[in-house]
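No lab work stands behind these numbers, since they all come straight from the coordinates. Everything numeric here is computed off the predicted structure, so don't read it as measured data. Cβ atoms are built from the backbone, for glycine too; each structure is taken alone.
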Structure I
Amino acid sequence: MYAELGNKEAQDEIRSRRPNESHCRWLLRDPSACESLPAGVDGIKAGSVCPHNVYFHHADAFQSRDAAADTLDRIFRLITAADLGLKMDLDILTTSELIAAKNELNKQEADRMRESRGKSSDNVDAGLHGGR
C-alpha cells in the first residue's frame, strides 16, 4: 500500500485483489494516512505521521537496506544457485561472501525457531497458570 500512498484507486485495487487480508482502516478514510492521519483517529493529533509507519519511525534501517540492496541481491542469487547445485566458478572473495551469508541465514533461522519455541512455552505456561 505504501507505494500507492495518496492514490485511493490503486489502494482500492489492491484491497479488491486481497479481500481476505487485513487492511488499514485509517487508509480507508484517507489514502495518505501513513504520513498524515485524518482527524479523530484514536486520540492522535490530526496530521501526525501514523505510529505504524516504519518508513518514518525506522528510516535509518531502510536507508541502510537501500544502500546494500544490490549486494544483498547478488548474495541471494549466489545462495540460490548454490542451493540448486549449479556449477559456479567463484573467486575467494565471492566464496567467502557466500559462506558468510549462508551462516547468517542459518543463524537467523535458528534464532526464529528459538523465539518461536519460547513463545510456545510461554503460552503453555500461561495456560497452566490460569493465564497469569
Structure II
Amino acid sequence: MELIKSKPCTTLKQSERLTNLGLKVETADFMWMLIDPKKGWSLYFLEEKYRTEDYIKSVKAVPAWSLDMLIGILAKYSSMGYIQVLQEMDYEYSRHRKSLYDVVINLIEKRIEEGTFNKNYLKNE
C-alpha cells in the first residue's frame, strides 16, 4: 500500500509567488524557517497572534498558506463564493492537471488582474 503524501501548505516557490502577487503576510497560516542550513527549511504552524509582517520578518521566515486558507481567501475576499471557487478549481485542474495549490494561486492571480480580488488583502492597497 502506498502512503498518500499530502502537502499542508504552499512550497517555498509558491509562497514567494503569492507574496510577489501582493498577498498580505497576515493571511498566511504557516511559515517556513531556515533554522539549520544543514537540515534545510522547516515548516511551522503560524498561530493567529503571530500572523504579522513584523513577526515574520523578525524570525526571518517565509509565509506559507494552507489550501484551506487560500480557498477561503478566494471565496470570502473576492467576488467568488465557495461553490464558484470549487467549480472553477475543478475545471482548471481537469484542464491542466497542476497541483491544487497552483490552481488556486492561478485563480488568485486572475482575480487580482481582473480587479475582482478584495484589495484589503493585498499589500500597499
**Message:** One of I, II was used to compute distance in nm of label points 7 Å out along Cα→Cβ at positions 10 and 106, and the result was 4.2. Which label is that?
**Reply:** I
**Asked** In terms of relative contact order in percent (Cα under 8 Å, 6 or more apart), which of structures I, II is highest?
**Response** II
**Fill in**
The highest value of Kirkwood radius over Cα pairs in Å among the shown structures I, II is in I
**Message:** Given -14000 as the derived value for helix-only ellipticity at 222 nm (-39500 (n - 2.57) for each DSSP H run of 4 or more, over all residues; to 500), which of the supplied structures I, II does it correspond to?
**Reply:** II
